[in-house]
Structure P
Amino acid sequence: MKNINKVDDSLGLDLLGNGIVFASDLSENAKIYTTNKSISDFAHIGMKAINQLIDKYDNELNAKEISPFEMDKLNSHKVGRPNRIIGLNEEDAIFIISLLKNTKQVVKFKRALSKAFTSIKKELLKRQIIHVQSKPITKSLGDAIKDNSNMNGSHDYLNLNKLIYKTALGIDTSNLRRQRNIPKNNSISNYLSTDEQDIVNKVKNAVIALNILNKDYEEIKLSISNQKSKESD
């Protein structure tokens, strides 16, 4: 297929747990899509028929073929070729489904697919809005550290940032990046849920207040640790 490019090693993340719509990663800017396999499984139509439609309208689609690493296993006799798994964005998927006969299963899947895309898009948009709203807090934190006579510039900013995430989420930034496959140059904030971002912002505000009081790193660490313990009791 001349317009299909390889994508990464997996079908993506099944954020809703229903096997209908997938996300490319855990970030707020993740690409979301369904697959030819999902359409086949849920609409009860053979993969061959779905693939023929995709091939026929290749020039009109933005479809991307998933790496063979995640393609269907060969059958138990280990003969034949594995199925091509193809990612389809919302527009592509709607177009392909519109070409199918409106059987009971196809109609049911159309509804489920629409709800799945809408649900994930709403969640990602909500995360993007909260992230934008959080930026002034992050700037205030940087200013407060800079104005704190007991802080040592960027070194203490880095340590406080690690402390904030550890206190808020119970995990250090290195492990958080590893768990969520966050690229080195990407902000962790892009990969937080709305609830996680709220918790991080609360801790940031506490750290800002302590910096305004010219507390040093150890005093801030002790203070927010004590506060966290009280909240847990």
Structure Q
Amino acid sequence: MVTSSDTAKSQVLSDIRSALAHFSDSERAEFNRRYDEICASENPRPVVDGALIDCFIDKHTAVHGTYKIVSKHSQIPAAVNDFLSANDLLTEMVMGNTDFLQTIDWPDDWKIERRTACKSDVTSVTDAICAIAETGTILIASSPKVSATHFYLPENHVVIMDIGQLVRHLDDAMHLASQQVSGHSRGIHMITGPSKTADVEQTIQYGAHGPRRLHAIFVDSSTSAR
């Protein structure tokens, strides 16, 4: 039985054939040449000039993310404390059990729990795969050592990474993730700024679908802290 959808499909294909018939051999050859050229080249990328950290900061702060750059690994706890103090938060946080987070010498009097996060948690601390200068995005993988709940349930999310984990484009980040993420990872999460929405009367509300604050801390041992 011929249906109306079959008739419509036949008509569309007929129209395409009729249109193609109007092209000359030279036009077809030029089309094929350009098509092959595009397929053989890399995807077009936007220009991202300057130092990667400066490009990232511009994009990150434009969407109301905050940041801190420290010059030593040992300064990480102080940088986290500065963020907590600036927002009247307690030194209580939940975090994963990744190798990087275990290398940080957290103060003994801080309350740190290494578990999945819940709605009552106020602050989470995670590391990341990389940060993308092109978009101000942070790329994180969830795994048995770090739960995706850390990225979405607490109202404050602190991400710590080395300055060398900055990449220029999204393509670079995905390539890096394909190399680093193991089969044990549950997913890749791309986070650009704190959670916000304007669904209600076009008024920006933070923390609608995740953390209301996103704070990035970079360790740059090649320069003094900014």
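Just so you know, all these numbers are worked out from the coordinates, no wet-lab data involved. Here the structure is a predicted model, which is why all the values come from computation and not from measurement. Cβ atoms are built from the backbone, for glycine too; each structure is taken alone.
A few remarks follow.
- Highest-scoring label, criterion being distance in nm of label points 7 Å out along Cα→Cβ at positions 88 and 168, among P, Q: Q
- Structures P, Q were compared on mean count of other Cβ atoms within 10 Å over residues 112-119, and the highest value belongs to P.
- FRET efficiency 1/(1 + (r/R0)^6) of positions 48 and 192 (r between Cβ atoms, R0 = 30 Å, to 0.05) derived as 0.10 - corresponding label from P, Q: P
- For 19 (relative contact order in percent (Cα under 8 Å, 6 or more apart), calculated) the corresponding structure among P, Q: P
- Origin of the derived value 1.4 (distance in nm of label points 7 Å out along Cα→Cβ at positions 96 and 144; candidates P, Q): Q
- For helix-only ellipticity at 222 nm (-39500 (n - 2.57) for each DSSP H run of 4 or more, over all residues; to 500) computed as -18500, the structure of P, Q it came from: P
- Looking across P, Q, the calculation of semi-axes √(5λ) of the Cα gyration tensor in Å that yields 45, 23, 17 traces back to Q.
- Among P, Q, structure where distance in nm of label points 7 Å out along Cα→Cβ at positions 32 and 136 as derived comes to 4.7: Q
- With percent of Cα pairs over 25 Å apart, for residues 64-175 alone derived as 58, matching label from P, Q: P
- Distance in nm of label points 7 Å out along Cα→Cβ at positions 24 and 160 - structure with the largest value, from P, Q: Q
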